[in-house]
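Below you'll find the structures, each written out as structure tokens.
None of the figures in this text is laboratory data; all of them are computed from the coordinates on show. These numbers come from a predicted model, not from an experiment. Cβ atoms are built from the backbone, for glycine too; each structure is taken alone.
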Structure 1
Amino acid sequence: MKIVVTDACIFIDVINLQLTSKFFGLDLDIHTTLDVINELYISQQQILEGYNASNRLTVHVLTGEEQISLMSESYPKALTPEDRSVVFIAQKLEAIILSSDKPVRTYAKRLSIEYHGMLWMFDQLMTQNLITKVEACIKIQALISSNLIYKNNAELQAEITKRLKAWSE
């Protein structure tokens with residue numbers, strides 16, 4: 001089972017698209033940090049708390065020693081403290097980073113950490129038969145409508161169009 005460390009933007013999109021139970025149904029060992037949880041609205045935190053309580057989400061609370069280690073690293077200024085915690089835990093666990101944030105993905109690439117975003121997550125949902133093609137098409141179009149990252153990016157639009165075509169057949 002692959003270990004993934006997820007940032008806030010993935011949780012926000014998954015919850016907004018009402019794909020939370022399916023996301024946690026993936027054959028993935030899903031981790032995040034308390035810093036990321038604290039970025040979310042209380043209602044989103046409550047949803048994730050249920051998955052944490054049932055051991056389907058691992059929330060890392062950085063120790064004082066880990067925080068000192070984290071602060072001693074030189075990270076790009078574009079990374080928030082929460083982003084840094086995701087990268088730190090991903091490195092520690094030798095895990096995949098799940099993020100749609102360009103600075104996180106760029107830094108992960110620089111460190112040779114495998115990273116993916118929402119489109120990969122959709123691919124996983126399809127591969128593992130957790131959603132139908134029709135549902136995938138509806139949800140990915142809802143993602144485009146609700147998230148500017150996907151609206152204004154030609155490369156992402158091309159990837160989305162490719163998936164929509166495949167899933168519509």
Structure 2
Amino acid sequence: MLGLKRGTVQLVKHNSDWKKVFELEAKKLKKIFGEDAIDIQHIGSTALKGMRAKPIIDIGLMVLSFGAVKRHIKELAGAGYVLKENYGEKEMFFTKGLEEKRTCYLHIGEAGSGFIENAIRFRDILREDKKIAKEYSQLKEKLAIEYSEERKVYTKKKGEFIEKILSK
């Protein structure tokens with residue numbers, strides 16, 4: 001299963017096809033960005049074997065500057081990626097898929113901002129430390145039940161755990 005209604009939370013069993021979906025999307029993004037893409041990585045829980053996750057592929061793309069992204073907005077739109085206006089200083093955020101079935105999130109950060117670097121670091125911590133991965137998984141399960149229709153709250157509370165781990 002791939003895709004989830006905007007604003008909802010549902011965790012599903014890990015699917016080995018998620019890696020293939022990421023690889024296809026990364027290939028498209030490399031073609032769009034060319035040398036403007038410094039790094040493209042599969043981030044988030046769908047990148048973690050054995051972990052239940054929202055069935056939305058998170059992609060981390062690192063660029064030298066957001067100016068590079070702005071040059072490719074039309075090409076991204078042609079590939080199905082929609083820029084969300086509420087991005088912050090460290091991130092440009094795009095969604096792919098209809099609101100009823102979001103399939104990919106594209107997080108773009110400037111090299112050195114720490115945004116993509118921290119997402120990669122957290123993913124790698126979870127891959128290496130089974131105890132932290134279990135804690136995170138249990139927290140996500142609990143939050144998914146409590147906030148199944150409140151994605152923003154789910155994400156905020158999950159983010160507090162992530163920040164705590166990254167600050168160690």
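One of 1, 2 was used to compute mean projected area of the Cα convex hull in nm², for residues 11-50 alone, and the result was 2.8. Which label is that? Answer for the origin of the read-out: 1. I have 0.60 for FRET efficiency 1/(1 + (r/R0)^6) of positions 67 and 155 (r between Cβ atoms, R0 = 30 Å, to 0.05), calculated from one of the structures 1, 2. Which structure is it? Working through the options, I get structure 2. Determine which structure produced the value 9.9 for mean projected area of the Cα convex hull in nm², calculated from the coordinates; the candidates are 1, 2. Traced to structure 1.
Identify the structure, out of 1, 2, from whose coordinates distance in nm of label points 7 Å out along Cα→Cβ at positions 3 and 139 was calculated to give 2.6. Only structure 1 yields this read-out.
-14000 is what came out when helix-only ellipticity at 222 nm (-39500 (n - 2.57) for each DSSP H run of 4 or more, over all residues; to 500) was calculated for one structure; which of 1, 2 is it? It would help to have the intermediate numbers written out before the result.
Numbers: 1: -18000; 2: -14000.
Structure of origin is 2.
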